[in-house]
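Trainee: What follows is a group of structures, each given as structure tokens.
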Structure 1
Amino acid sequence: MGLRVPVKLIKGLANSKGVVGYYDPSNRIIAIDHEHYNTKEAMHTLMHELAHAWWIRSGLYQTKLSYDTIEIICETIATVMVENFDIKPR
């Protein structure tokens with residue numbers, strides 16, 4: 001969609017926030033826990049957070065869907081991407 005979304009590795013993210021990663025729309029970055037970066041879980045999280053970035057970039061947030069519904073959609077997109085395109089850590 002014409003917008004690059006860089007990935008920033010953060011040490012201790014999983015311990016401090018209890019998540020492997022998140023999308024920061026104000027800074028347009030995806031943060032991934034440094035310790036989990038080369039795991040299948042991190043690849044799934046990366047796809048999930050890219051779905052959030054796409055959701056916001058495309059304007060779909062204006063649909064006023066609930067947080068839970070958006071999370072289910074992003075999780076489904078991540079699962080489809082990881083399972084069908086065999087996305088693996090390096």
Structure 2
Amino acid sequence: MALAADHGSVVFQSRFDACSGAQKRVLLELAQRPTATIYAAEFRDAAGLKGSGGVQNAVAALVAHDLVVRRNSTYVVADPFLAQWLRGIAQS
């Protein structure tokens with residue numbers, strides 16, 4: 001999987017760069033900790049967002065761009081290779 005994530009890094013970087021700051025924070029948090037409670041204060045605080053409206057707007061945009069999906073009531077990064085790439089940049 002690491003090799004596929006490396007090959008997609010240019011595409012991943014482009015998609016990530018097109019996101020707003022709030023969208024980036026939500027993506028980075030979801031890559032590390034998918035959650036069913038995306039609007040809870042715990043997630044919002046971990047993502048560094050001040051209000052639930054910021055999370056709601058970011059999630060709506062990420063879902064519209066097929067970057068985030070809901071699987072079995074849990075919000076996750078849609079592409080597992082993108083999620084792996086995001087975890088890598090979060091650690092650097």
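Trainee: Out of 1, 2, which has the highest value for Kirkwood radius over Cα pairs in Å? Walk me through the numbers on the way to the answer.
Mentor: Details: 1: 13.4; 2: 13.0.
By Kirkwood radius over Cα pairs in Å, the leading structure of 1, 2 is 1.
Trainee: If relative contact order in percent (Cα under 8 Å, 6 or more apart) is computed to be 38, which of 1, 2 is the source? Write out the running numbers ahead of the final one.
Mentor: Values: 1: 27; 2: 38.
For relative contact order in percent (Cα under 8 Å, 6 or more apart), the value 38 is produced by structure 2.
Trainee: One of 1, 2 was used to compute helix-only ellipticity at 222 nm (-39500 (n - 2.57) for each DSSP H run of 4 or more, over all residues; to 500), and the result was -18500. Which label is that? Each step should come with its number before you reach the end.
Mentor: Values: 1: -15000; 2: -18500.
Here the read-out was taken from 2.
The numbers here are math on the coordinates, done by the rules we state, and not lab data. Worth saying up front: this structure is predicted, and the values here are computed from it rather than measured.
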